[in-house]
Structure I
Amino acid sequence: MTSSSSRDSVGLVLLGVGVVSVGAAAVLVRLADAHPLTTSFSRLALGGAVLLVAVACTGRPFPRGAELRRALVAGVLLAAHFALWIASLSLTSVAASVVLVCLQPVFVAVLARVFLGERSEAQSLVGVAVSLAGALLIAADASGAHSGLAGDALAIAGAVAIAVYVLVLRTQRGDVLATSAVVTSTAALVLLPLCLAAGAPLLPSSSAQAGWLLVLALGPQVVGHTALNAALKRLPATLVSGSILGEPVIASGLAFLVLDEKPGARTAAGALVTLVGLVLLLGRR
């Protein structure tokens, strides 16, 4: 086996681990059954602690100057993303929530065009239109047990927050692990006063809840995102970006198996339309 094919094989394994880990997040949030702010804070605080220890043990340099300022802004946006998206899971179906939050590339394309003047090819514009049409189908579905416009709106808001996050960090050149540690820790610190103001518990209410929150932090947050970042160094960016299409499939499948949650007909149709739109969009990136 050549070094190039070995590198690709390792990259594909990392990509698979990352997508499966991140795809399981929605079901883990439901199983934890904690206040949305408690879940968001626990995930980010535990993940940030692990990343800070890793940076300290490896002696990696923390970002400074403009890079540090971007990391701090990104941390605020990450806190908003998780608070909004996790809250959406209590108000809409797993399928709807995950598909809508995966509209992130659509909003990245739109915001980059509006604020940065980046031109989009015709196929990308069609992808944006198709994805948004799918989102409207999902929003129109009121047949599922957990469906609701409020939850759909929160998931979309979470997608916008993470899209701005991507644009803020797109020019970041510092160490990936150190930047992730700063971003994640900042996000946890932002959520701390929000938890206190909302009366959300900072600690889990049972050992079972603590276990699920720990799995959520170590699995999707630490293992999942670290694996995706590592895969990005071994595989084409378009392939790693396209892996976002696997998250709704994994999340919906796990929700059906673990939670016995079946999405409504319009949600299923809207999810399919949205994924087609994302394929068109990501195919030109």
Structure II
Amino acid sequence: MNWQDRGDASFGQEVWDEIDAVARAAAEEVRAARRVLEVIGPLGFEARAGVAEDERVQPGDDEAEERTHVHVPRARMLPVLHRTFSLGARSVEALEQRGEPLTLTDAAEAARALARAEDRVLFDGHAGAGVIGLLGHPGALELRTGDWADPARAADDLLEALIRLDGAGRHGPYAVALAPVRYYALLRPHPASGLTPYQQLQPAFAGGIVKAPVLSDAAVVVMRSASGPRAVIGQDLAAAYDGREGIFHRISLVESVTLLPGVPGSVAILRAGAR
């Protein structure tokens, strides 16, 4: 028995395998941050804090030796994300007794909601959990964009972000996550050549050019390396048994995630506005 309590369910592993497969596939439809960041983990369900750095603090008045240094770990909290859904007991019986396929629409929707919550933590941060996201990354470079209805402007804005990052000593490789409206703008071809900005920019973004549905109108360029920002995964997406309510099984989807900031200046944020 572990925290998932799957042994308490009246159905077998076949059902859990289907739930796991559907949930993971649905979450991958939504997730963007993990696709542009280096990933640490999974560390396990029991992990409550992510990677920590020992940082020097100012000496106290009672420290007699000037050469005595005090260092404390700066931990990154690993908030748990949790979403429940219902699975009909009759549907499970029909699968096991008659071979009828399961309908796991609710499981897929719960997984998509959890994936959106994960991206909000990694991009926007979460003040209550003490997590700073990519949009608040220390030392992030801020750029204003022009009108991306012009394919040349879209390409120029993203190349300018790379120039700025390179000038700050953050030499890549790079990845970029874009709000859907900006992602699709990159598929509009240049009038003269028929080449799209997406095709033009692929060599410069070895870490990927990714659509991020949780971003409203921004683009986030990251240095995709061990010294850039990284996602820390405690518990990867998993299903747990919550028990029965009448003729329904209650099931939870659970994961834990946080952002480990990179070196200052390893993120560039592009927002709408006059250049």
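Only the coordinates and a few stated rules stand behind these numbers; no lab work does. Computed from a predicted model, the values in this text were never measured in an experiment. Cβ atoms are built from the backbone, for glycine too; each structure is taken alone.
So relative contact order in percent (Cα under 8 Å, 6 or more apart), computed for just one structure, reads 30; which one of I, II is that? Computed on structure II.
One of I, II was used to calculate helix-only ellipticity at 222 nm (-39500 (n - 2.57) for each DSSP H run of 4 or more, over all residues; to 500), giving -9000; which? Considering all the candidates, the number was obtained from II. Have a look at I, II and say which one yields 0.75 for FRET efficiency 1/(1 + (r/R0)^6) of positions 22 and 182 (r between Cβ atoms, R0 = 25 Å, to 0.05), as calculated. Of the structures listed, the value fits I. Computing distance in nm of label points 7 Å out along Cα→Cβ at positions 54 and 190 across structures I, II gives 5.3 for structure II. When Kirkwood radius over Cα pairs in Å is calculated for each of I, II, the greatest value falls to II.
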